[in-house]
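The structures considered in this document are given below.
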Structure I
Amino acid sequence: MQEIEKIRKIYNLNLNAPICDYIFVILKNECILLEWPEDRQLDLDGLSTEKVIGGRLETIVYINSAKSKEKQNFCAAHELGHRHKLDIQIKDAFPDDIITNSMIEDVMNRFAAELMMPAGDFKRRSSRLYKTCQGKQAGRNVVYIKKLLESVVSLMDFYFVPYKAVVLRLWETKIVPNKVVDVLLGFEESDAGKNIIDEIIKLQGITRLRTPDRKAQYSVQLENLRVIVKDPNITKYMSSNELKKYLNNMGFVAEDINLIEDMKKIETETIEMDEIKESEEPKDLEN
């Protein structure tokens, strides 16, 4: 995407360099950022909205810091796509088509994946890893599941992104066949599979994955915050007590809090392959 090249050029980032949690530096530079651990809505990764503040239209992004840090990174990249109005560009490019919200969100996820896992570097790195997962067993071509999961975890750590984002990127870049993608997605969708992934992360000595940082902070001055937090899109998940705790954590005194209290807020298992070859054409998967 041209927008990705533009962003990387603005921030002097090599086209193939991983961004990792530097994505938060970019996001804070381009919009107002609120971080808060929302435990009651764990399906909420984040959201963005716009408000006129001080005569200027500002983009406000909320990130749920109760989610693991790699999920926060991917969410930040996703919201950066909204900040750069990619949704509007898509609707303008296809004025006669019905563009649904689901389609827009899929494009934002693809933008985030390409930004966080640049195609050239990702293909080289993942192709090497995938070759180490292949072999023969009883005269048949196979892919060793344990080695495959270890490779996915290694890519998660290198790019600092979620498991599912890596798996779908392997599909998007045609590194692995659909059959392998289905198996990998199945691990993330079951508790037993998640436990295996967590154990691999532990065995590899990786401490930054699957761990939330639970930050409670903002990137603006108090005068702006008072206006922003009245936005129900941001505060609807917070109770009054949670809001007080949030503001206390950020050092606000009781008088300031009262002004805005109305806020609401696997070693031998394999995948048997008929033939180890280039991936099939991508199929429609939800990211």
Structure II
Amino acid sequence: MFGLEKFSNLTQRVIAGIVGATLLISAVVFSYWSFVGVFTLIMFLSLAEFYNLLGRAGLEPLRVWGFVLAALLWMFILQNYLFEKPFLQTYFWIFPCFTIPFLHKLYEKNDAKPFQNIAITFLGVLYVALPWVLFMQAGFLMGKYVYEIPLGVLFCLWASDTGAYFAGRKFGKRKLFERISPKKTWEGFIGGFLLSQAVVLILAFYFTDIEVWRWWAIAVIIVIFGTWGDLVESMLKRCLQIKDSGSLIPGHGGFLDRFDGLLIAMPWIFGLLHC
């Protein structure tokens, strides 16, 4: 895909990483509409990947209702920042909408495991959609759009992933969590920590909308909870016996593979930013 098949996996990874990072940075910096538009697309693509993975395992998530609930969650949290006049004047009606999948399954006669499929539908909204909505809301932390915060989070995430990848390849010996991910090592974890801390020192100097200690804490959260997020997705793929969540990003797999760390780290970063 994208004509990169002739290159090694590492080369594909580097090229796709540079192109993808350039596009995402441009979207974040250009305007709040480009920021929200691009990451909303990524949210829905990630959610589609998640439901497709479960579908390949023989499960039957309610994809349409999952997308609808994700969109309502997006509207519930973001509409006051994006529109002068909110589309949903009584947007607390989002909560009754969460009962609709139960009613849907009540009238579906051929589903032998209705509650299991309802549960994985909600799991997609909670595990995939919610962290992305919180990430987008972080751009409006000051009551107006400030691109430095989401951009800084991305820089810390990329630094952690890059440091862990190359330090693990070069020095990795001691297994970090062999039961779930045999390739992850403590050396890689330390490499990710050191590079993210180096990056956050620069961020704290230029991005002054939040305190230095918060930037340092964000980097620590991303390294620790981001690593757990990677392991959580590895656990999911191991359960489903697949290698990658998708193939849209050469050398990286799918969007879940690329942003798995953010899915677990972002709720903690959101809490930190609002404390």
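Worth a mention:
- Which of I, II yields -15000 [helix-only ellipticity at 222 nm (-39500 (n - 2.57) for each DSSP H run of 4 or more, over all residues; to 500), calculated]: I
- Which of I, II yields 38, 22, 16 [semi-axes √(5λ) of the Cα gyration tensor in Å, calculated]: I
- Value 0.45, calculated as FRET efficiency 1/(1 + (r/R0)^6) of positions 85 and 125 (r between Cβ atoms, R0 = 25 Å, to 0.05), assigned to which of I, II: II
- Once distance in nm of label points 7 Å out along Cα→Cβ at positions 133 and 149 is computed for every structure in I, II, the highest value turns out to be that of II.
Throughout, read-outs are computed from the coordinates displayed, never taken from laboratory work. Here the structure is a predicted model, which means the values were calculated and not measured. Cβ atoms are built from the backbone, for glycine too; each structure is taken alone.
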